[in-house]
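Some structures are shown below for you to check.
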Structure P
Amino acid sequence: MEKIKLRKDLAIILILIISPFAFYLHVFAPKTQTWETLFFTIDAGYFEKVRNYLWIYSYKILTILIITIWFITCKYWWRLVLLIPLLFAVYNFISFINDRYEFYEDYQFVNSLPALIIYTLLIYFLSIKAGYYSSKKNIRSKLDSEIYYLMKELSIFKKSDSLFLKRQLRILKKEKETYEKKEYLIKLIELRDKMTI
């Protein structure tokens, strides 16, 4: 579980480190109306220069990316307030794309509602997944602290009994993966009851 948490944190850190550099990629674009490469062709349209077009594009993407990461990783209830600037940024990005490629002749907020709803549900789902892991980790740490507290109390009793119960706890933790969650919890409760008798 710790490896998954570490990978998630490393991915977020990597995105945050790379994003400012990705923002400045527009500097490599030429100051011409079109930019043709082997892989793609970019036409600046009414922005006159490809560099200007890519600067605005990267600015909007970076804003959405940073606020999205903030929303997903925030553990406080007020993270829902972040939806307002985030949805505004997504709406501006959709409007920017529509101005450039003209999907709708008369673009209005109503046209972007399906995309905004889907995006909101997606990031809220990711936020819940990230929050679920942290609450599970908190519960696990509370259980561990209770067990170690009981172990400390146990040191008052005979040393042989204490060592035996500690050994049983270590064995139980090592064999945790072989038990179902309910069965593992029952075994932990039985061990706790043995300690308190």
Structure Q
Amino acid sequence: MHISEGVLSAPVLLAGAAVAAAGVAIGLKRLQHERIPQTAILSSAFFVASLIHVPVGFTSAHLILNGLLGAVLGWAAFPAILVALLLQAVLFQFGGLTVLGVNTATMALPAVACAWALRPLLLSQRNGRAALGGFLCGSLSVFLSGILVAAALIGTGEAFQQAALAIFLANLPVTVIEGLVTAATVVFLQRVKPEILSSALT
């Protein structure tokens, strides 16, 4: 769900940059030194997952893993996603530098919001509740990211309405896959190292 250069209007770009800057500032402030390697690993996972595109009509879909980053990193998902998107823009021309703020905001904001809203489920010691929390966090993060991407395009002009709808619909199947991946990961972490989740969401 990368938005390319030269598509969005200046107000949308500025709004996205402001949200991203605020999120990154909070994320860096809350990022504990010992969690930097963990953040780097998940940023790498986001980087790789987003590179594998599956064509869907005149658009494409790919794994995002932003819900997983939100559940494991909390606010640190903002700088993790920013770094991954920056490297994708510089190395592979996915997205771009002027839209870096918008792309970061549309991916990271839903991830953090869902992780905090679903915190009681994600931190539950019961596998069923933790799995439900992981599934909802993964699927809703992608779903809300699709809405934000569509809103950014529509906010730029009516000419992008069809493209916004196509991108949103193309990513609906991804929500299920993301939910399953995040659910499995959350349950696994609750079994072997629950402090990873608790330290990010407290």
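Every number here is computed from the coordinates shown, using simple stated rules; none is lab data. Just so you know, these numbers come straight off a predicted model, no measurement behind them. Cβ atoms are built from the backbone, for glycine too; each structure is taken alone.
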Parent structure of the calculated result 56, 19, 13, given that semi-axes √(5λ) of the Cα gyration tensor in Å is the read-out and P, Q the choices: P
For 15.1 (mean count of other Cβ atoms within 10 Å over residues 94-101, calculated) the corresponding structure among P, Q: P
Ranking P, Q by relative contact order in percent (Cα under 8 Å, 6 or more apart), the structure that comes out highest: Q
